[in-house]
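*Asks:* Structures are listed in the sections that come next.
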Structure 1
Amino acid sequence: MSGSRNGFTPLVLWHRLQSLGLEGLRRRAQAALDIAAYAVKRLRDAGVPAWRNGDALTVVFPRVSDAERDRWQLATQEDISHFIAMPGISKELVDAFVEDLRCSASPS
């Protein structure tokens, strides 16, 4: 008989935390903050009025088209869209996103 709780998932999390250590966690957090700041700058440089709260990983900008929302899997509600600069998001991915927005905003 199995229960509704999985004991394996907490073990995986514990192992990851142990393998990264406190300094590794700090580096991952700082890298994510740096990417969020980079994304805001790149979006603003492209004419998109992006913003984020201080020390936040969430980058907010005006609502994108449904096609862009679906392509980039962006959270969108009412007149805003946003993404979260999690570990694993690279400058190259941000650059591709900004370029895609720029191209979709340009007349064909």
Structure 2
Amino acid sequence: MNTDFLDYLQQLVETSPIIIDRPKGSDHHRFSGKAYPVNYGYLDGTSSMDCGGVDIWVGSMGIQKVVGVLCTVDLLKRDTELKILFDCTDLEIQLIHEFVNDNRMRAMYIKLER
């Protein structure tokens, strides 16, 4: 079942333009002094729970593959979301996980493998 889910996520990414609206090193819009550890954006032409595009973290591994997802709970926005981890190294995943698990948000990382 993981394989089908991973294949569908991969297809969604491959057929959607990736828009990076928060480049690595840029400040978080709600929390000054907190910089994004990896490029962050969304898949254009998609929709998620927050009525925006599906969120995606884009790393530097160089394989162009979905490697996992983050399931998040945000008490400030009072929502939950699925965030795609694309092309992320193990270190980048760790940095993303630490970045997200701060303030009033918590995330669970799910590694997806073939």
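Where a number appears in this text, it was derived from the coordinates with a stated rule and is not lab data. These numbers come from a predicted model, not from an experiment. Cβ atoms are built from the backbone, for glycine too; each structure is taken alone.
*Asks:* State the single structure among 1, 2 that was used to calculate helix-only ellipticity at 222 nm (-39500 (n - 2.57) for each DSSP H run of 4 or more, over all residues; to 500), giving -6500.
*Replies:* Clearly, the read-out refers to 2.
*Asks:* Let me ask another. Which structure, out of 1, 2, was mean count of other Cβ atoms within 10 Å over residues 7-14 derived from, given a value of 15.0?
*Replies:* Attributed to the structure labelled 2.
*Asks:* Matching task: 14, 49, 33, 4, 0 is the computed value of P(r) over Cα pairs in 10 Å bins from 0, in percent. Pick the structure from 1, 2.
*Replies:* 2
*Asks:* Computing distance in nm of label points 7 Å out along Cα→Cβ at positions 63 and 87 gives 3.5 for which of 1, 2?
*Replies:* Working through the options, I get structure 1.
*Asks:* Rank structures 1, 2 by distance in nm of label points 7 Å out along Cα→Cβ at positions 55 and 95 and report only the one at the top, that is, the highest.
*Replies:* Top value of distance in nm of label points 7 Å out along Cα→Cβ at positions 55 and 95, among 1, 2, belongs to structure 1.
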